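Take a look at these structures.
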Structure 1
C-alpha cells in the first residue's frame with residue numbers, strides 16, 4: 001500500500017507539472033508585443049527575457065511541447081498502472097493473474113478513462129484558461145526557468161525537428177515547434193477569452209471577427225444594387241447636374257449614356273464645381289474620369305487591393321453579360337470591417353425620413369414600439385426582438401439580401417442597405433393611403 005501512495009503522489013506531481021508548462025505556454029504566447037514594449041519603457045529586465053525568445057523560438061517552444069508531452073505520457077503510463085492495481089484491489093480483491101479476461105478489460109478501460117479525464121482537466125483545460133487570464137504573472141514567473149531548460153535540451157529539439165522535416169520532404173512541407181500560423185478557431189477562442197478578461201472590448205472583437213469574414217465576401221454581397229445607385233446621364237445642363245449633386249450629396253457619380261448598362265466614366269463633383277466656377281460653359285465629357293469595372297463574383301479583398309493600387313474610390317459591378325449590377329465604393333468595403341462610416345453624428349441620426357416618392361426611409365435599428373407609435377401601426381412586439389431588423393429576421397427566418405422585400409399586411413419593407421449580416425436601412429411603403437408618420441399628418 002505504501003508503494004501505491006508513492007505512485008499516486010508521482011502521478012499528481014507529473015500531471016501538475018504538465019499543467020504548469022501548459023499554463024506557461026499560453027501565458028508567454030499571449031504576452032503581446034505591446035506589453036513587452038510597456039515593460040521596456042519601465043526598464044523591466046523581463047522585457048529582455050521575452051525578446052530573447054525570438055532568437056530561437058523553435059528551441060524555446062520545442063522545449064515546452066516536448067517536456068509537456070513527456071510529462072503527460074509518463075503520468076498516463078504511471079496512472080494507468082496505478083488505477084489498474086486499485087481496481088483489482090478495491091473491486092475484485094484479487095491479483096491480476098486471478099481475473100478473467102472481461103474483468104481485466106473492464107479494469108483497463110476504466111483506468112484509461114479516469115487517467116485521461118485527469119490529464120485533460122488538470123494538464124490542459126484548466127492550465128490553459130489560467131495561463132491566458134494571468135498571462136503576465138505566470139509568464140514572468142516561468143520565462144527564466146524555461147529559457148534555462150531550453151538551452152539544456154536545445155539539440156534534442158533540433159534533432160526531432162530535422163527528423164520531422166526529413167519525413168515531410170515528399171510532401172514539400174516543413175515543420176517546427178513554433179507555428180506562426182494559428183487556425184481561425186484558435187484565434188476566435190483567444191479573442192473570446194480576451195473579451196471576458198477585459199483585454200478587448202466588444203467593438204474590437206466585432207472588428208477582428210469581421211476581418212475573418214472579409215476574405216469570403218464578393219462584390220455582389222456588398223455593392224449598392226443597380227436600383228439604388230446614384231448616377232447621372234451624359235448631359236451638359238450644369239444646373240440639372242448641380243441639383244443632382246446637391247440632392248445625392250455624393251462626391252463621386254457614375255456617368256452613363258442611354259442606360260445604366262453603358263457607364264462611360266465617373267464624375268468627381270469637385271472637378272465639376274471647379275469647372276463651373278472657372279468657365280461659363282461646362283463640357284461633362286471632358287471632366288469624367290475612366291471607370292473601374294469589376295465582376296460581381298470578385299472578392300472584395302482583391303477589389304480593395306486593386307483600388308489602393310489604382311487610386312480608385314469607386315467601381316462599377318457587372319454581371320456575366322457586362323450589364324451593370326451595382327456600384328461599390330471604398331467606403332462600402334471598409335464598412336464591412338469597421339461598421340457604418342456614416343458621417344452624421346449619432347445624436348442627429350433620424351430613425352426615419354420621408355422620401356420624395358412618398359415612401360419612407362427607416363433604419364433597421366429603429367425600435368418596434370417607436371415605429372408603431374409614429375406610424376400608428378400595430379407590428380407584433382416580442383421578447384425575441386426589439387427592432388425593425390429583428391422583427392423582419394424573426395418573421396422571415398433569415399437575413400434579407402439587398403433589394404429583397406418582406407410584406408406584412410399592407411406594409412412592404414424593402415432592404416436597401418446591408419452591412420455583413422446586419423440589415424441597416426429599409427424603404428417602407430404601403431398601399432394604404434392612411435400610412436403616414438405623425439410628423440406628416442396635417
Structure 2
C-alpha cells in the first residue's frame with residue numbers, strides 16, 4: 001500500500017506489513033521494475049516513504065530486529081550474506097533517521113551484482129512493535145499509511161526553567177524572553193563581541209527546546225556555499241567509475257527530519273553566520289525563512305521544497321569581525337537580533353554570578369569591568385566578554401589567560417593604531433589592576 005505524509009501528499013512507492021512467525025515484517029519493493037522506484041537510494045519518493053515509515057514506527061516504540069535483502073536474485077544466498085541491517089535498533093533512539101535509511105540503501109547496493117546496481121528489488125525489515133502482534137499486520141499497515149487525523153498545530157516551545165537560567169547565568173525572565181522571540185520569529189541571531197557566550201547560549205537553548213537529537217550545528221566560513229548548506233552535486237567514486245551525485249546538506253537533512261515529525265521542534269545553529277556570503281549560501285531559501293507556508297522550486301532537485309514550520313534557526317555573530325550595521329536588509333528582515341554585550345545585562349552580570357556559583361573571588365569580574373571601561377565606548381563592538389575568565393583554574397593562571405588570550409585579541413584589534421608595547425603598557429594585567 002501507499003502512505004500519506006503529514007502534509008497530505010501520497011508518496012509514489014509501496015510497502016507491506018506481513019506476519020513472520022511471532023514478529024511483523026516491513027516489506028519495501030520497487031514497483032514493476034520502474035527505474036524511478038528502485039530501492040537503491042536514487043528515488044526520492046522511495047527514500048521519503050522509508051524514512052516516513054521509520055519515523056512512524058519510532059513513534060510507536062518499534063524495534064528493528066534486523067533487515068535483509070529478499071529479491072529473487074539473492075534469495076538463494078544464506079541469510080547472513082543478505083543482511084543489510086544488523087539489529088536490534090530501537091528507532092526512537094536513532095538520532096538521524098535519514099542516516100539510518102542511507103545505511104539500509106548502502107547495504108542493498110553492496111549486495112548488488114555489479115556493486116551499485118539494482119539487483120535487490122525487495123527488502124524485509126523484521127520488527128517488534130508494542131501493541132501489535134503478528135496477527136495485527138493489516139492494522140499496523142493502515143496505521144502507518146494514514147495521514148494523522150489531528151490537524152498539525154504550530155509547535156510550542158517549552159518555557160524557560162530555573163535550571164536553564166542557572167546554566168547560562170541569566171534571569172529566568174531574560175531566558176523566557178529569548179524563547180518567546182524564537183517562538184514567534186523562528187530565526188534569531190545572537191550578536192556581540194568575542195567571549196560573550198553566544199554559542200554556549202545557542203547550544204543550551206537548543207538543547208532545552210529541542211533536545212540534542214533534534215539539533216544540528218554548522219559553522220559558516222567565507223568559502224561556505226549553498227551546495228554545502230542545502231544540497232549540491234558531489235563526486236562519487238565506486239567500482240564502475242566516478243560520477244556526480246546529489247548530496248543533501250545540513251539544512252535539507254534537518255528539514256526532512258522535521259517534516260516527518262511535525263509535532264516536535266528542530267533547531268539549526270549557525271555559528272559565525274556573518275562570515276559567509278549569506279545571499280549565496282541561502283539562495284532561494286531566503287524566501288522560505290519568511291514564508292513557511294509556501295513551497296519553491298530548487299536549483300538542483302526536480303521537486304518543490306517547503307521549510308517546515310517546526311524548524312528554528314539560531315545564528316551567532318561576532319561583531320568584532322563585522323558590525324551589525326553591515327548586515328544586509330534581507331537578513332535583518334528575516335532574523336530577530338539579540339545583543340549580548342559585556343556592558344549590558346544579562347551578560348554584564350554573568351561573570352559575577354558564575355564566580356558566586358563556583359565559590360570564586362570577585363576580582364575577575366572587577367578586572368573585566370575595568371578592562372572594558374579602558375577599551376571604551378568608541379570600541380563598543382570589541383569589548384571583551386566574560387567567557388575568557390570563566391575557567392576553574394583562572395585564579396592560579398589569570399596572568400596566563402591575560403597574556404595568551406586577551407592581549408593577543410587586543411593586539412589584533414589595535415594593529416596599525418597602537419604598537420605592541422603600548423598595548424601591553426595600557427592593557428596588561430598589572431595596568432588594569434592598578435587602574436582606578
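Bear in mind that the values in this text are calculations on the coordinates, not laboratory data. Bear in mind the structure is a predicted one, so any value in this text is a computation, not a measurement.
If helix-only ellipticity at 222 nm (-39500 (n - 2.57) for each DSSP H run of 4 or more, over all residues; to 500) is calculated from each of 1, 2, which structure is the one that comes out at -10500? Derived from 2, not from the others. From which structure (1, 2) was P(r) over Cα pairs in 10 Å bins from 0, in percent calculated, if the value obtained is 4, 14, 17, 16, 15, 14, 11, 6, 2, 1, 0, 0? It was calculated from structure 1.
Of the structures labelled 1, 2, one was used to calculate Rg/Rh (Cα atoms, Kirkwood Rh), for residues 164-291 alone, giving 1.29. Name it. Value 1.29 for Rg/Rh (Cα atoms, Kirkwood Rh), for residues 164-291 alone corresponds to 1 out of 1, 2.
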